[in-house]
Structure 1
Amino acid sequence: MELFEINLREGILIKGRRFPAEHPRFNLLIQTGMCEHGGRYEEFATFLNKKGFDVSVMDAFGQGLNVEDPSLLQRWHETAFEDNVDALALRIKELKENGLPTFLMGHSMGSFMSQRFLTKYPGLADKVVLMGSNGPDKALMKMGYFVACLFVDKWNWDKPSRLLQRLSIGAYERSIPGREDRNDWLSEDKENVARYNADPYCGATNTNGFWKVFLKGMAHLWDEKALKNLDPDTPLLLVAGEGDPVGRFGKGVLLLEKMYKGHGVKDVTTILYEGMRHEILNEGEGRLKVMEDIRAFLEK
């Protein structure tokens, strides 16, 4: 494993991990989800390395390699969402210098950044995988951004936001009947939930500033003006668990498929996995099928 850095401009740096393949045939860049880090993708990266994929995993701002200490997790600057998307584009351009097919995959929050990438940098990635994502919900996102604007200011910017966390992540937690742990919404696999809970770089409460910037990005993610920029020839794979509350238990993922097809994207494939929730790459033995399905899509 190697580390890489993307310098966007003075003072704005984002970091990630590279898992090099011995004989690469493809490049894949992965954008992590919310409140986690790139180290959690090592098994998937190693699986793909054996198939000839050179894999890079980028931590978002405020997570993993981009913080010096867990006490600083989930802090975002005012342009972090768009800067993160720009960093994806810069890394994709770097990877394409070796002349190999180059793909993008985003999980959860990373999938929404990847959705923005599709409209901001159409055609730059050869294929895109959206994992644990959701379809358009403009009214809810605009409402969330409005609420954030009401009370987030420079004085409480970097403080944990109990209210917005409860309204957002809390809704996912409450959606699982008979839950034994607040993070059961992430996975059917109890060992995976336990590992997540024990990881000091996972599960931090998002700051007020994070929520304001993230919700601003989400509020405009599905604007018609942006969607008109989609490249119709970029193949898309949408993968999610049927029990994932982020994708409204499959309904939101199917809505996303409909949206892309309705805007002219020619090749959109959707796979919903029975008995899985949000972290389908960590769902027991079933994760192996998810890995194989993603590999098969990227290689075809």
Structure 2
Amino acid sequence: MTASTTPIAFSSYPHDRIGHRRTDEDWLAEVWASDATRVLVVAGTRIQLVDGSYAWVSPAQAPEGTRVLLGERDGVVSFAVITDSVNAGPDWVPLRGLVLAVTEDEAALVVHAIGIAEWIWATRHCVRCGGSYEVMHLGHVLRCTDCGREEFPRTDPAVIMVVTDGEAPDDRCLLGRHPSWPPGRYSTLAGFVEPGESIEQAVRREVLEESGIGVGEVEYFGSQPWPLPRSLMIGCLAKATSVDISVDGEEIEDARWFTREQMKAEAEAGTLLLPGGISISRSLIEHWYGEALPGQW
């Protein structure tokens, strides 16, 4: 199936990860000595904001820490340097706090850096023997110092879907809300893919479990890396085979069918709060709606 052309945050402007360069010591020494090389400093899993923005530094300005080769784009090589979390002051924020600061053309680089930092922070001991890990391949391999086992960055697949009934332009869109959310906040349904389960099966299971709605046809929409902490959001368009809602009360407190007219009117009035543009959920909703919508979380 053909992916959607609707823009998805974090998925545009990819960089060449030049994985073959991660063990090229001569080349690494050369680019690290260049003032043209850029470095993003990460303290634990946080990046410093100065005057509402983050800044790249040169290798000479970078502190000591774990070097991560992010890659190359437009002839410029970018690294991250991960330092201890104790170096993060009150002006250092996690990825969610960078939403307004990250530019679209650099989002993939920042997500790459935070994703590796999150993985290194969470992976402290060897799952085979409990030994300690050392960082290899410029941040992309962890090797146990006791048994030699190698650990690679992991990504957890999760499905996120806009469920519709009927045929456009008269179809409706299903949105739900978590019990902890403030009044008026709704989003698309989502959930992790279980072992031995296909994407289509995961979509049908999650929608049925959370809303009681049956799903037939499932179409791939697009994907989004989501390093909170290490997910890949697989966006799908799902066709409902039933319309009677029965929420589970745990993951989903309430679910509603929206017409385009209802969604626009409530979004304009501020009684419906839709996901922000950073989320693929927003892209899914606006793809169904047909254009940009007002308001966001």
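Please treat every number below as a calculation from the coordinates, not as lab data. These numbers come from a predicted model, not from an experiment. Cβ atoms are built from the backbone, for glycine too; each structure is taken alone.
Remarks
- Calculating distance in nm of label points 7 Å out along Cα→Cβ at positions 38 and 70 for structures 1, 2 picks out 1 as the one with the greatest value.
- Source structure (of 1, 2) for P(r) over Cα pairs in 5 Å bins from 0, in percent, computed value 1, 5, 10, 14, 15, 14, 12, 10, 9, 6, 3, 1, 0: 2
- Computed 12, 33, 26, 14, 12, 3, 0 for P(r) over Cα pairs in 10 Å bins from 0, in percent, for residues 126-253 alone - originating structure among 1, 2: 2
- With mean count of other Cβ atoms within 10 Å over residues 22-29 derived as 12.4, matching label from 1, 2: 2
- Structure (1, 2) behind the derived value 21.1 of mean count of other Cβ atoms within 10 Å over residues 206-213: 2
- Which entry (1, 2) yields the derived value 13.2, 40 for Rg and Dmax of the Cα atoms in Å, for residues 14-93 alone: 1
- Value -6000, calculated as helix-only ellipticity at 222 nm (-39500 (n - 2.57) for each DSSP H run of 4 or more, over all residues; to 500), assigned to which of 1, 2: 2
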